[in-house]
Structure P
Amino acid sequence: MKTFDIMVVGGGHAGIEAAYIASQFNLDVAIITIPGIGLGSAPCNPSVGGVGKGQVVRELDALGGLMGILADKAGIQFRTLNDSKGFAVQSSRVQIDKDKYSEEAEKVIASIPNITVIREKVVSIEKTDVFTVKAQNTYTAKKIIMTVGTFLNGKLHTGSEQTAGGRVGCDKSAGLQDLFAEIKTRPQRFKTGTPPRLDKDTIDYSKLEEQPSDSTVRNFHCLHTPFERHISQVSCWLARTNLNTMEIIRANKEKSPMFNGQIKGVGARYCPSIEDKAYRYPDKQVHHVFIEPEGLDLDTMYPSGISSSLPKEVQEEYVRSIEGLEKAEIKVYGYAVEYDVIDTTDLKLTLEHVQIENLYFAGQVNGTSGYEEAAGQGFIAGANAALSVLGLDPLILSRHESYIGVMIEDLTSNTRDEPYRLFTARSENRLFIREDNSLLRMSPYRTSFMLNLPIDKYQRDFIAQYEELMNFCDETMISEKSPLMKQFSGEGELQQLVRRMSVSEILRQAWLNPITTLETILSHHGLMLDYDLIRTVAISKKYDGYIKRSEDQFAKLKKMDNMRIDWEAITASSNISFECKQRIARIKPDTFGQLKLIEGIRPATLAVVAAKAL
């Protein structure tokens with residue numbers, strides 16, 4: 001019987017991140033996954049990144065994670081989302097070749113000698129002093145990380161057709177209650193879905209709007225050459241629904257499993273199916289459909305925006321009503337999948353379950369949507385399981401410093417009534433937790449691992465150079481007579497630079513792009529520096545005043561949030577509403593900050609608690 005320090009159940013994005021980081025601590029790690037599914041596979045939209053998600057990928061990369069490396073190597077189209085908005089909300093997104101991504105994942109994991117990949121279906125897990133995992137063979141492990149995605153008692157729906165499985169062509173896994181009777185799953189299951197995959201040779205691209213790959217988008221992995229592409233680049237395409245499309249969908253409402261009672265699960269509000277859009281927005285007929293390749297050698301295109309569980313014949317009809325898709329052939333029909341999720345308020349910030357010691361959960365089983373959210377949780381669970389084996393302090397990311405921290409605290413502080421998705425708007429400190437400064441923000445956490453890998457040296461060098469360049473900007477003055485001042489002056493009297501100014505002051509001028517401005521100044525001084533360094537310093541200086549103000553506010557809030565509270569005394573108070581008492585008793589918050597995050601807690605309750613504590 002083979003014994004492991006850590007066994008990861010599931011080989012998706014959460015699973016490989018958990019195993020990858022745990023292996024860096026020289027522990028004996030296993031991934032056990034259903035046969036026939038490649039590691040890190042992309043069953044839904046084959047893309048990595050996006051709003052809020054691109055920040056997570058860069059945080060993972062700065063922490064020593066895997067997703068950024070794989071996305072770069074498999075990236076076939078690069079874009080910046082929100083590029084017309086401020087730097088804080090700009091996010092990288094990479095369309096990936098899904099076969100190449102999985103191949104690279106398999107290659108990386110296979111190259112690590114202390115990771116064993118077991119391709120067997122788990123039948124049962126028993127807990128004594130260790131976990132006994134029964135599959136085709138039997139294994140034991142000190143720690144278990146459950147990253148079972150949508151496979152937990154999964155059921156697929158296409159019209160009236162229903163099959164068991166976590167995705168098309170794959171079996172489901174056992175229900176959680178069959179594995180751990182003590183663990184509660186949510187009474188209402190969650191749902192996700194995919195659109196029909198289209199034969200790429202049956203699409204009329206001349207009627208679609210082309211979206212070529214952007215060569216100015218930086219790769220995710222900090223050790224990769226910033227703008228070098230590893231494989232060929234291709235375009236994505238933009239189509240649009242019309243009145244006819246939406247009328248076809250509305251006319252078949254009774255055939256939709258989502259609306260005829262067949263599906264009971266709750267779907268993601270921020271990633272709605274085309275049926276959701278049709279009935280939620282009856283006056284809107286035009287919706288974007290992004291036609292995206294699934295791989296360089298694959299013959300299918302992924303029409304993002306028209307996910308559906310309607311019957312096959314209805315899918316064919318509405319797809320062919322879209323301009324450019326009149327002759328489109330469907331290779332794989334769209335479907336919805338219902339699956340079990342756990343109550344994440346039963347998880348610690350380490351993602352260890354409060355009722356079963358040494359058992360961790362990460363990914364869609366926690367009620368999240370998206371590869372990036374899953375990978376972020378997988379890293380946290382894997383790192384903490386490894387640190388626990390070694391008797392070291394846990395890894396807890398602050399929500400003030402990372403989007404992963406925002407997500408983990410959101411998940412563990414509230415029950416979710418729909419699949420959770422990250423956005424930049426979920427952060428109270430988004431001017432600081434940007435893509436460009438991920439190395440700086442994650443460096444203290446990475447240093448705490450006490451490892452010495454290439455990424456650690458890169459971070460140390462980057463931070464040292466960052467401090468030097470920040471000082472240069474503060475200390476270097478530009479004369480009002482310098483030709484640079486005339487070059488940087490804008491139109492109008494208020495935009496004229498007519499006095500001696502520091503580089504930092506110049507970078508804060510509203511009409512100037514801080515990155516190109518700093519590049520020009522450095523070139524004027526004969527300095528050639530790394531683009532990533534210039535970008536981070538320039539944006540940091542641009543937002544400097546706002547960030548300092550935010551940090552001052554955070555310091556005050558943190559003092560209040562860290563204040564210990566007695567939740568039992570609060571629920572016994574006659575000044576607290578019955579509804580709030582119920583919510584507080586459910587979550588059992590230890591601090592005022594945790595109390596504040598509980599959904600539905602009234603301002604009056606917070607005022608009463610704060611007044612008594614102060």
Structure Q
Amino acid sequence: MDKLIYFIPPKEHDSKTLKSLLKDHKEIKFVSLVAVDLGNNNTDAKIPIDIMLDDIDNFLANGVQTDGSSVFLPEIAELNNAKVDIIPDLEVKWFIDYNYNFIDCETNLPTGTLLIPSYLKHDGKLVGSRSILKSAADNFKKEIKNLIKNNKSFIEELNLGSSDAIDNILLTTATELEFWVQTPGDRAVFEHLSTSQILKEQYWKRTVGPVRTALEKSLLLLNKYDYEAEMGHKEVGGIPSSLTKDGKFTHIMEQLEIDWKYSNPMQTADNELFAKDIIKETFVSHGLDVTFLAKPIEGVAGSGEHTHVGAAVKLKDGSISNLFNTSDMTEHFMSSIGWGGLMGFLKNYEVVNPFITSTNDALNRLKPGFEAPVCIVSSIGHKVDTLSRNRTILVGLIRDFNNPLATRFEVRVPNPTTNTYLATAAIYQAMLDGIKAVISSGKSNEELEKEFSKSAGEEGFYLEKDRAYRSEYNVFEYYTEEERNKLFGLPPATVWENICNLDKYPEKLKTLSQNDVFTEKIIASFKTSALIQWTTELKNRIIPQNIDIVRECKKVHDIEFATDLDVVNWEKINHLRTYLMKDSLTQKCLFTRIREAIHNMEYDLVSELQIEMSEKIIQLKKLYASYKRNLFKME
């Protein structure tokens with residue numbers, strides 16, 4: 001395995017170097033152009049490597065043409081204008097994906113596929129998720145560089161010397177990947193999972209058996225690809241596995257997290273995309289299922305993917321200074337640019353959130369009680385000279401007095417199914433809006449902190465009057481739900497409510513479209529994509545799953561031993577079952593009404609009925625669990 005190469009850095013993406021490299025590594029048999037559409041689907045194909053090498057310059061410049069059937073770009077690549085080009089990105093790391101189950105007979109090495117992160121082009125314009133992130137990153141760096149150069153107070157605050165000393169703006173991003181692993185086909189008892197979570201019996205505990213082996217192999221393999229893995233550990237969810245008589249582990253159900261070093265926004269998103277494949281295949285090779293769903297198990301902790309964003313300035317002498325810091329970190333929480341970035345993100349979050357939380361699964365995770373953020377509020381620390389981490393808020397300020405370059409914002413709402421390209425692009429666009437506002441205001445650092453810490457009802461120069469944006473409390477315990485909604489805004493309960501914010505807040509939407517990052521056509525395509533995914537999944541996946549739940553709730557009490565309570569409990573359960581899925585000549589059940597509302601495109605009604613369905617299913621599960629607990633035996 002020491003003969004294998006695992007990645008090709010950007011400096012080696014010229015045709016001469018590539019030809020020589022691939023000639024020396026004949027185990028690399030295929031090439032695949034990996035692009036990401038607006039539905040967060042990535043392309044994959046097996047193109048024989050010889051086709052690339054035969055006309056390599058044209059391949060690198062123009063990629064391959066498709067009829068658009070492999071990507072989801074509604075309102076862009078339509079049936080009558082479907083041609084889409086997939087263009088290699090020469091500025092990021094390329095990966096080699098090895099099939100360890102298929103040994104190449106010529107080299108006696110695993111067969112490899114060269115994965116090239118790529119752009120999507122339609123009608124001469126780049127239209128995919130990666131191109132949007134590139135536009136956002138380029139826009140942020142260009143705008144910030146100009147703003148700093150034209151503002152002497154910023155140069156003094158950041159202790160940069162002079163505007164001539166500035167070389168470049170650097171953006172840093174990192175994600176923390178959480179996921180569940182389990183023995184295929186196993187279903188753990190909810191009470192066991194819930195109890196273990198409350199007692200934190202699994203959190204950061206020692207991994208054992210195949211989970212330990214797969215976790216360690218994943219970390220080592222990620223390092224082969226130059227990820228610089230930083231940590232792998234158990235998360236809060238899960239239960240202890242069982243050991244059979246023959247020494248094998250079974251009934252495995254555990255939540256894990258793997259972290260690796262930050263990079264620039266594009267490389268971070270690419271790394272995450274490929275890391276999921278590495279992790280999944282490694283665990284599968286040890287007989288374990290992996291899911292990156294945000295909320296795979298109702299009532300138990302979901303999987304988050306905290307996303308860290310930062311910005312720095314590189315000077316011509318090679319030194320780097322964090323743009324979110326002042327020259328003295330013990331004097332102020334952050335710089336004016338930092339205040340602006342945090343304010344911009346929070347103020348415009350209603351139009352950022354659709355690009356972070358765009359699925360039913362993602363919305364299921366964002367409920368109080370599981371350390372998942374539901375309030376548009378931030379925490380920066382109790383005191384300037386005292387670091388704190390509030391895990392109940394949407395976004396927090398992270399600092400390290402021993403490492404000024406580490407100052408950044410941790411956005412806690414993303415999950416493993418979030419389209420990191422679009423989410424990061426939206427975050428930086430929103431931050432830029434706040435930074436521009438701060439520069440225009442001419443406010444001092446003290447005035448900016450006062451603005452950020454204002455109470456609801458208090459006027460601000462940028463932040464909305466009726467909102468509060470800072471809380472150092474546990475927002476789930478310190479405030480009632482009514483108080484949270486009043487202070488921080490009502491969180492969307494369905495995908496539809498979230499999508500509607502793109503129409504409800506046109507002024508905020510302009511922050512995303514600045515300098516044509518999120519164009520009108522891109523936003524329209526994304527909305528259609530999210531709408532189709534929401535309704536299709538609701539009709540063809542969620543309702544059938546709920547039908548199975550209803551059918552599993554059977555009358556099981558023995559008449560001989562039944563009490564009046566058993567009879568009453570079952571009557572409640574059966575009434576709820578009928579309401580949910582049983583039609584009559586005079587009345588339609590809830591499931592039928594949802595299907596009909598989808599067919600009639602009555603999306604407000606679909607959203608209302610989905611909320612009701614979710615509540616009724618939770619109620620049914622609780623009633624049935626209570627019913628069974630009171631039985632001596634079940635027929």
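No value in this document is a laboratory result; all are computed from the given coordinates. Here the structure is a predicted model, which is why all the values come from computation and not from measurement. Cβ atoms are built from the backbone, for glycine too; each structure is taken alone.
Tabulated results
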quantity: Comparison of P, Q by FRET efficiency 1/(1 + (r/R0)^6) of positions 58 and 146 (r between Cβ atoms, R0 = 30 Å, to 0.05) - largest value held by; calculated: P
quantity: Source structure (of P, Q) for distance in nm of label points 7 Å out along Cα→Cβ at positions 2 and 330, computed value 4.1; calculated: P
quantity: Identity of the structure behind 89, 72, 55 (criterion: Cα extents along the principal axes in Å, calculated), options P, Q; calculated: Q
quantity: Read-out relative contact order in percent (Cα under 8 Å, 6 or more apart), computed value 16, structure in P, Q; calculated: P
quantity: Answer label among P, Q for the case where distance in nm of label points 7 Å out along Cα→Cβ at positions 130 and 522, calculated from the coordinates, equals 1.5; calculated: Q
quantity: Structure responsible for 1.4, with distance in nm of label points 7 Å out along Cα→Cβ at positions 18 and 386 calculated and labels P, Q on offer; calculated: P
quantity: Among P, Q, which structure scores highest (criterion: Kirkwood radius over Cα pairs in Å, for residues 90-153 alone); calculated: Q
quantity: Source structure (of P, Q) for helix-only ellipticity at 222 nm (-39500 (n - 2.57) for each DSSP H run of 4 or more, over all residues; to 500), computed value -10500; calculated: P
